[in-house]
Structure I
């Protein structure tokens, strides 16, 4: 059986399978029903590992063992496999969340906090910085930074970035607004982002950017995340953000932001015409 490595790698990532599992599974799919020996040959998997792999696939619901001599294995329809895999992911995720929730207030988390507080004492302010690779990591770090805001969150973003922030940060920003945190968002507004801008304007100050082109977030004039590339030119996987904890630079950029803010148009002026 000849199957492209790229295809096998996609299956491994989607279904969380190892190399032998994906080889045996695709081998069985190509036959419908087969013995362990046949699958070992077709999938190029050592005979000594084949039964373990088949047992694993059976537990995951990818195959069914047919009783008899010799033992045969039957492939489950791929659509059904997808549904079973989804249920497994949901179940495992719930179990993992319960375990993590159980850490709160426990000795283990207490020890981790103690180690962190001990280590942070030796860190120079200039060391509190880093590169964030991939848009998912950028937004995860940005959310952690934002949710600790005490007085202000200033955001400059692109039109598409505004839409993304509605999905990733809106609940956190809403909660902060209720606590009296000053939230300001500046972005270009087009048909795609107009609706999102209206939603944000219910709890945040929104203004329209015409000529400035930048992506950054400042929290409490202390912490800053800024993107180094235009999101129109970079794939989300390769997007890069720089995080710095520096009141000196963050405060300076915050002052520049507020100077530019005074000359920006209110979002209501633009959304009425779109």
Structure II
């Protein structure tokens, strides 16, 4: 499996007004934008091609992954060879292609927009850049390995507190884990209606039967085509598994979760961490 689809066509309304012109996927987390964290995970999982689904007004994503020889030369001329190397690596992470989602009509619709570019591939991975992964092996690699053994669609699952479960798609499962048979998927259920505490996180391996189901999936109440509806159809009549993965998934989908994730990442950074801790100590001292 060599291709990952990265949906990046949303409006980013939770970050307004910061995302009026800046795509949410380009909001920095530590020293690089969220979407770059996602592509680095995909490449570490063996992916060699990324199809990024963007929207009108998100040209900055395309610009970020384009080679920039002039910037590299400028940095090298100023003695910043290491920074020049890092800039060069962005443009050569993998083969990056772009398709446009004209309107934000749901995750399922974003995957449909990518379908013409992945014809003939029996399975592709999908990575949502709202979640950053920390751990080894990479989360996407864990799903790809499960797909190698199971030969079907694979979902990333994490146990979720009852008070948060309504934010996610939730899987009804059979088995003891960490690999479960998924029998149903419910999108954002009320806590009392959730079929389990296993929530779908932002990583998938999708097989051709899900693509087929997506082509006939009808829009929901908000006019959006939901990926979970297509997965649900396949789970009820075919085979879908979920993996309760190891490692940490860090949310950057809301302003408060982005702040918490950014602090967590910088805190662990050997160069930036000491400065952050010193500043927090100063703030605590000034409040006491």
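All of the numbers you see were taken from the coordinates with simple rules; none came from a lab. These numbers were taken from a predicted model, which means no experiment stands behind them. Cβ atoms are built from the backbone, for glycine too; each structure is taken alone.
Ranked by mean count of other Cβ atoms within 10 Å over residues 56-63, which of I, II sits at the highest value?
Result for mean count of other Cβ atoms within 10 Å over residues 56-63 over I, II: largest is I.
Out of I, II, choose the structure whose coordinates give percent of Cα pairs over 18 Å apart, for residues 168-255 alone equal to 55 when calculated.
Among I, II, the structure yielding 55 for percent of Cα pairs over 18 Å apart, for residues 168-255 alone is I.
Out of I, II, which one gives 26.0, 82 for Rg and Dmax of the Cα atoms in Å as computed from the coordinates?
Working through the options, I get structure I.
From I, II, which structure was mean count of other Cβ atoms within 10 Å over residues 40-47 = 20.2 calculated on?
II
Using the calculated result 2.3 for distance in nm of label points 7 Å out along Cα→Cβ at positions 224 and 264, pick out the matching structure from I, II.
II
When relative contact order in percent (Cα under 8 Å, 6 or more apart) is calculated, the result is 15; to which of the structures I, II does this value belong?
The structure behind it is I.
For helix-only ellipticity at 222 nm (-39500 (n - 2.57) for each DSSP H run of 4 or more, over all residues; to 500), the calculated result is -11000, so let me know which of I, II that is.
Of the structures listed, the value fits II.
Which of the displayed structures (I, II) returns the greatest value of distance in nm of label points 7 Å out along Cα→Cβ at positions 8 and 200 on calculation?
Top value of distance in nm of label points 7 Å out along Cα→Cβ at positions 8 and 200 goes to structure I.
Which one of I, II has mean count of other Cβ atoms within 10 Å over residues 104-111, as calculated from the coordinates, equal to 9.4?
Source structure: I.
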